[in-house]
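Undergrad: Several structures are given next for inspection.
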Structure I
Amino acid sequence: MEREWNILVINLGSTSSKVAYCRNDKIIEQIELTHDTKELRELRTHESIVAFYRKIVEDFLSGIGCSVADMDAIAARGIGKWGSYRHGAYLLTPQVGDDCRKGTMGHQGLYASTVISDEFSREYGVPAYLYDVVPTDELPEIACIGGIANYRRRVASHTLNCRATARKAAEMLERDPQDSTFVVTHMGGGFCTLLYKDGVIIETYSADEGSFTPERAGRIPPSYVIDVCTNPKYSEHDIRRILKQDVGLFGHLGTSNCVEVERRINDGDKKAELVYQAMAYQVSKDICSLGAVVCGDVDAIILTGGIARSAMFTSWIKKRVEFMAPVMIIPGSMETEALAGGVTRVLRGEEPVNSYEDVREHFLFEDLENQ
């Protein structure tokens, strides 16, 4: 009989957090909490952020009568140092945890997931793994060269759910995921649109490069960034608020809740309708531009994430992009199953663990001579 592995899944986020107890890739118990954006912004220090999220995990374990000591492994949607990762698994060693603490926090959910998993691993002696991390970067070098010499484009995406959704779509289409090409758009608090080809993500628009989203500004003209950052009347706090906080749907409409936005539209709010349509318009442009990378040879376009549940929003996108390929709507997220399943395969010896030493932090053209 096949062994069953007990996996604690820790996936903490800016709009919601998921914590789960799984046996192999099957969810036994799970909690998903929606966060108040304003409440999270009141967490000013690293310590307060970790304490806030750790309580969520500990309350979950207490509620189901389990301890971290009962687990065979921890699966975290986290991050170590920023750089170029491969898809798949990385062992969350003390070095990975320390690199996370030393670096710029960036996404506080990824930071908290890593630090808490590292703390649990050290306290209970249970191995922890990162899987399909956000900065997974397997792009060809031509995709990473921009107009600034010796600067390598930074890549980040909802790798975990997008790869899991692509595998699900291949199964639904009775195709081999290693011989399929999909454009996948994940739509949550942040969006990403990526090109999945034969099991690898070969191009992507991250939250800083693509459409604006409920809580992200998307692509911003450099001239505007310069104007804001050099204006003496703005403090660092003001700059962060203008460029990173009061942005996206939240900046336009005072809410990042798409259910609320659609309620306003149905009540006749023309501004809400225009802004919401503009977001769909920009997503559609991202999708179609990625088709150019593979000369339009796309098997399907996949819309996933929480906002994929919206018939209103997905219909606007579908109308603009379905000329290129069939549109599949796979709403929600399969991140819990993907994390638990990936770590289970590692524990079984069916999938290798990547070397953290291979994570590349910098890029110079001189590097090309050694490749």
Structure II
Amino acid sequence: MEHVKRDFQIPEEHFFLFGPRGTGKSTLLKKNIPDSLYIDLLQPDLFRSYAARPERLLETVHAQPEKRVVVIDEIQKIPDLLPAVHSLIEEKQGRRFILTGSSARKLRLGGINLLGGRALYKRLHPFTAGELKEKFSLTETLNTGLIPVVFSARDRNAALSAYIDLYIRQEVMMEGWTRNFGNFSRFLEAISFSHGSILNLSNVARECQVERKIVESYVTVLEDLLMARKLNVFSRRAQRQVAVRPKFYFFDVGLFRKLRPKGPLDVPGEIEGPALEGMVFQHLQAFVDHQNKELEIYFWRTRSGSEVDFILYGQELFCAIEVKNTTIIRPADLRALKTFLSDYPRSRGILVYRGREKLKRDHILILPCEDFLRNPPNYLTA
């Protein structure tokens, strides 16, 4: 992991750095700010000490005035530290605070707004093709993903299995977010079929044999752990009736591939298509966060079934993106994009596919997937 230059600019202000476990938050900060006062709440002794007396943070910081940057790793472990951080910020002694987190759940309940907007909100994603450069392989990535702690392992398949057990199942159980390990394990398998699809909670509940409200709570847990995201439908000035349910994605394609059951009855496209779509989505999320502008990602689907995978919408960018797991583009592959562009003539259309040629048909830019992933700004901000 240390040989990959992350495409992340560390702000000069106070900031929260959120990202799923294993995405390299600690590594990034230790490498770029080696002389900081670093407080790792995953260390059992430190956790017990600060959990018992959160005000000890004041004593620790005051005792080391030469440390101008204070990093608190996994701040969600002790939300009660936030008032102490707020107090230290108010002292205006020139210190900068960086608070990392892999879960928004406890912070939301514990009062993340106590910092009163004095800290920026940043996210760290899995590796991107642009960061990996020649180390990026689309074929391998679609199987094991781009989570840094997995990507850096010798045996990525084994590391991915360990990641799921350590960072998802165990953390969920340890935090007491579910009391039934079997139900949650069945849920993880059932929800994998929803990756890149409209989320139907009733169907998932039926598959894992639990109540719908339990499935809803499990989805919330995955979102709070930053392991998954729901994508809302684009409905601004809609000229047609559009879908109301969101789509669902795991934060990394490797997670989807490991959780998704495979067997002789599975059609390869049923797995490869969502995998490619998810890979594009996680790159789009990284692109949006790096822009530091008001920019949102949606999808578009009409009640009649026309669907465009991603809509990027902001003050300076309006783009519709379709992903096709094919090497040949047929007229039918462009139909949904054309429909969207006719409804929204101010938007641009891009189709990403597995072929090698760059093409333009009917005002739609057709791009090889690897080209697009290696440098999205080339095509999105042009």
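Undergrad: Where is distance in nm of label points 7 Å out along Cα→Cβ at positions 39 and 335 largest, in which of I, II? Mind dumping the intermediate values first?
TA: Numbers: I: 1.7; II: 5.9.
By distance in nm of label points 7 Å out along Cα→Cβ at positions 39 and 335, the leading structure of I, II is II.
Undergrad: Consider the structures I, II: one of them gives 14 for relative contact order in percent (Cα under 8 Å, 6 or more apart) as calculated from the coordinates. Say which. Before the final figure, lay out the partial values.
TA: Working: I: 18; II: 14.
It was calculated from structure II.
Undergrad: A follow-up question, please. Kindly point out which one of I, II the value 2.7 was derived from, the read-out being distance in nm of label points 7 Å out along Cα→Cβ at positions 79 and 287. Kindly include the intermediate steps, with their values, before the conclusion.
TA: Details: I: 2.7; II: 3.5.
Attributed to the structure labelled I.
Undergrad: Compute FRET efficiency 1/(1 + (r/R0)^6) of positions 15 and 55 (r between Cβ atoms, R0 = 25 Å, to 0.05) for each of I, II and report the one that scores greatest. Working shown, then result.
TA: Working: I: 0.90; II: 0.60.
Largest one: structure I.
Undergrad: If you work out percent of Cα pairs over 36 Å apart for I, II, which one comes out largest?
TA: Values: I: 21; II: 27.
Biggest value here belongs to II.
Undergrad: Between structures I, II, where is Kirkwood radius over Cα pairs in Å, for residues 279-350 alone highest? Present the calculation step by step, with values, prior to reporting the outcome.
TA: On the way: I: 13.8; II: 12.9.
Structure I gives the largest value of Kirkwood radius over Cα pairs in Å, for residues 279-350 alone among I, II.
Undergrad: Mean count of other Cβ atoms within 10 Å over residues 23-30 computed as 20.2: which structure among I, II?
TA: Values: I: 15.5; II: 20.2.
Computed on structure II.
Undergrad: Of the structures labelled I, II, which one yields 4.8 when distance in nm of label points 7 Å out along Cα→Cβ at positions 87 and 247 is computed from its coordinates? Please list the in-between numbers first.
TA: On the way: I: 2.7; II: 4.8.
Label of the source structure: II.
Quick note: the coordinates plus some simple rules give every number you see, no bench work behind them. Because the structure is a prediction, the values reported are computed rather than measured. Cβ atoms are built from the backbone, for glycine too; each structure is taken alone.
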